[in-house]
Structure P
Amino acid sequence: MEIIPVIDLMHGQVVHAKQGQRQNYQPIQSLLCASSAPLDVLNALLELYPFTTIYIADIDAIQGLGTHFELINIIASQFPYIDFWVDNGHQAKVVSQLAMQNIHLVIGTENMNDISTYLAIRSVTSNCHVLSLDFKNGHALGVLDLHCDSQYWPAEVICMNLNQVGSGLGADMKMLNNLSRLNSKRTTPSRLFAAGGIRNIDDCLKLKTMGIAGVLIASALHSQTIGTGDIEMVHGEISSAPY
């Protein structure tokens, strides 16, 4: 299993995302560093552990209020050994502005209304993207075909419950079990990544036993609820007792 840190960008700062209430996001307050500047936060995360994948949500782009494309390109160029998964509101028409080879577009269902939109974006990205299946208030957001038919799924799929993000409520097990069943119908199953509510190493290990390939985490890293030793255990670098 892989732990992927999340960096949410808004107005040039890293913010604390909580339950999808973007109008209320505030600059991150982290035990890892005193700053909310993106490069400071990223360096602090890399001091915690040498992560090889980082998820970046460009909240301004998702809301149609500007972009952090220049900043993201700078970050990606300074850390060429890291794969950056970037959610920019699936603006495929400007994906060329995210020019670095280690940037992979995240296509979220949240802002899509029909399958043709997804298929067009998938074509632009040559299928080299990550799909995010987004849920809120108990409902699948956007294109139902993507939530119900795994034939459309790429190699890597994020299972995102926005209500759980930053909440400390734990992962949405019902959602993950349902999507895991759909995934099992694929000839070559996708790698599923859980996002939202991950609290501690026990949550991670439980998801690992379910076959979840990875987890997207912010709050538990910045609160140091999950530390370096925990990450090493989840990544399989040190042994752990069966969950």
Structure Q
Amino acid sequence: MDKYAIATLLETLAPVSLAADWDNCGLQVGDLAGELKGILVALNASLAACQRAIDLQCNLLVTHHPLFFKPLRQLLTTGGPGRIASRLLANDIALYTAHTNLDVVACNRRLADLLGWDFEQVLAPEANGMGLCGDLPEPLTISAIANRIRQALAPNGIRLVGASQKLVKRVGICAGSGSDLLAATERQQVDLFITGEIRYHVALEARDRQIAILEIGHQTSEEPVVDFLVGYLRKRLPATLLIEGFHEAEPFEVLL
């Protein structure tokens, strides 16, 4: 089996056509020719993920976040993306990325599932179908929902815009960065918006509009998609093929 087959499987799940215009999805480093030896799935193409792929002798690294977002003027191997790309190429490891296309079809649904909610309505159809929203079976306080998030996701910390004892019925979610979806939450009459991270001035605006927000951490909100992808691939590929998920510590430590 070659690596082209894996790209086909991933694009069947999350077509590149679903990605945002500004995004960079698909093959980023290396090539898809040659025999597939193993797959490592990670959130980021970090040095730690690269080393894990090397240790496992995987020659395909599948990540959610792209290594390259913008056109490069130079590719230096002393640090940053150039250093990672160099490490991948030196070990004949291809890098394939599924980002906003995977957000649309999997990241938010996986997050909703883990929180026990069967949300089907798209939060922002006008923004490439980003986010999900829906009504809870019964109203809950924001504090109770935060406790549910702690149990399901174990975030390093949770930040709140709004009042913790407010009862909410309609909830919107967006894994990763949800700052651009505030207007959509208002149009959808969302009481509480759960997202990975939110910009300061968006938080101020949300407070003025009386839209509550739970910010649970960018990595925390997207990390579940790693195991989802591992499960998706294992169901469709030979049991003898090594397919592993890689999880690494958050870059932030909460001191207070």
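What follows is calculated from the coordinates using simple rules that are stated; it is not laboratory data. Being a predicted model, the structure only gives us computed values, none of them experimental. Cβ atoms are built from the backbone, for glycine too; each structure is taken alone.
From P, Q, which structure was distance in nm of label points 7 Å out along Cα→Cβ at positions 68 and 116 = 4.6 calculated on? Computed on structure Q. Once FRET efficiency 1/(1 + (r/R0)^6) of positions 76 and 140 (r between Cβ atoms, R0 = 30 Å, to 0.05) is computed for every structure in P, Q, the highest value turns out to be that of P.
semi-axes √(5λ) of the Cα gyration tensor in Å was computed and gave 34, 19, 17; which structure, P, Q, did it come from? Traced to structure Q. For mean count of other Cβ atoms within 10 Å over residues 36-43, the highest value in the series P, Q is held by structure Q.
Can you spot which of P, Q the value 44, 26, 12 was calculated from, given it is Cα extents along the principal axes in Å, for residues 84-131 alone?
Comparing all candidates, it corresponds to Q.
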